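Participant: Given below, in the form of structure tokens, are the structures.
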Structure I
Amino acid sequence: MIKLLIDAGNTLIKSAVVKKGKTVPGKQFRTSLLSEKKLRDILKNTHTCVCCSVVPKVTALLKKICRSSGIKIYFLTYRDIALVKLKYAPLKDIGADRIASIIGALIQRRPPFIIVDIGSAVTCELVDKKSNYRGGVIFPGIELSLKALNEGCALLPDTAFSRPRKGPGTNTGECIRKGVWAATLGGIEKTVSDFLKREPGAAVFLTGSGSRFLRPGDLSFRYKKDQALVFNGLLQFYKNLYNQNLIERDIPISK
């Protein structure tokens, strides 16, 4: 039996398994293709599942499957972070994936730090040097921007994203990709610049599916790209529960 980590977002439902105390990427599928069969396939041979979900439908289905299959499942919430004071209201509005990424960053270094997650939405978080979560910024991500242009403008086609080449676009699809990419980079650049003025010297983490398109020189500041940030945060959440005797000690776990 394995321990499974699940990050259920609006674009992708991703999983990772825990091997020798480390996270290893597992199965994933697009959230738009959600079905009980697909979730059961991910959960196959699983004894314990640790999850962060920002999709209520996925949360409900996971609970149903785990309850019927005897799988122990633990959902991360804002109540599960103790080392950072959350300056946010209401607290329940903080996405569990945002909490997981903060925990994942705390494993690596002490605050201050900034986290940029490029997913369906781009979320930017600021934790100051006194370990206060100061909130952040949310704006449309790549796929959401593409969808908005297609649905809101009659003559603009449905466009798949790929990293645009340099120079002006020479067809409509290319123009859309260049515009969406420019808006995404510009939003990140402006937000991080503002955060760094408030917390000079803060480390910057970049994560999320959209971060794979970044190349050196795209942004003016130094950053660390970490695709496992959320999963590492979920694993640490599990370890915290284990060490507090809040879960059954039936599965060995690396300290």
Structure II
Amino acid sequence: MARRIVKEVEVEAPLEQVWQAISSGPGFATWYVPHAIDPTPGGLVRTDFGPAGVRQGVVLDAEPPQRLVYGGFGAPEDPVYCYEFVLAAAEGGHTVFRLVQNGFLDDEVWDQEYDALDAGWDLFLHNLIVSQRCFAGLPASLAMAMTRSASGGEWHRLLAALRVPAGVVVGDRVVVAAPRGEPVEGVVDFLNPGRHLGVRSDRGLHRFSAEGVELCGVSVYQYRYGNPPLRADVSACWQRWLDDRFA
């Protein structure tokens, strides 16, 4: 029997606005990863995970502006993931967003991937909440980088490389080391100790993860909202930064 991930969050934005964030390429780029999507049944979906590759699928069902289902990702020998996004209007002009991801086998081999994706969705859904609260209506540009590391202690090494104190907590103001000697000043807005650190600056969101060699290794996601967008070489700069410290 396959397992599933179920998440539900309240977003401080009207339903139609959240629908655009979960059903369009520019919308997905504000909180998740770049997508090219035709949000109609049978429409193609192309999801770009940067260094982790591109995956393709198809829209299985759509009921704008409340429900979108798509899937068909994965190698032939892997379970086929299916994503269901459901929106409902809430009080105060807010929207409740419910996510269901299917396709995990009960085999213990899949335990680690299930746990990683379960934690990853917490981070990305937090991105959705914060992007709608703080940067609504602004276009987003995104830089991604990741590298494998098998030497152990990646979380503590990542914090040290970023010059972030080991005892950091949500709400702390930090100055994060970054490529080209351009530090990021902001507030810690997300923390899953041992796995994910999120920093919100005046211009965007900065996400740092340490997930082990079997998963995404050590990774960086940098979202900038508004113009000018991130330079075209920012992903490459972060990639070199990671490779120099963890590869």
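Taken together, the values in this text are just the output of simple stated rules run on the coordinates, not laboratory data. Source: prediction; values computed, not measured. Cβ atoms are built from the backbone, for glycine too; each structure is taken alone.
Participant: Taking -7500 as the value of helix-only ellipticity at 222 nm (-39500 (n - 2.57) for each DSSP H run of 4 or more, over all residues; to 500) derived from one of the structures shown (I, II), identify that structure.
Facilitator: This figure was derived from II.
Participant: From I, II, which structure was distance in nm of label points 7 Å out along Cα→Cβ at positions 87 and 111 = 3.8 calculated on?
Facilitator: The read-out was computed on structure II.
Participant: Of structures I, II, which gives 0.95 when FRET efficiency 1/(1 + (r/R0)^6) of positions 95 and 231 (r between Cβ atoms, R0 = 25 Å, to 0.05) is computed from the coordinates?
Facilitator: For FRET efficiency 1/(1 + (r/R0)^6) of positions 95 and 231 (r between Cβ atoms, R0 = 25 Å, to 0.05), the value 0.95 is produced by structure I.
Participant: So, one more: Matching task: 19.0, 61 is the computed value of Rg and Dmax of the Cα atoms in Å. Pick the structure from I, II.
Facilitator: Numbers: I: 19.0, 61; II: 17.7, 50.
Checking each candidate, the match is I.
Participant: Using FRET efficiency 1/(1 + (r/R0)^6) of positions 191 and 239 (r between Cβ atoms, R0 = 25 Å, to 0.05), single out the structure from I, II with the greatest value.
Facilitator: Once FRET efficiency 1/(1 + (r/R0)^6) of positions 191 and 239 (r between Cβ atoms, R0 = 25 Å, to 0.05) is tallied for I, II, the winner is II.
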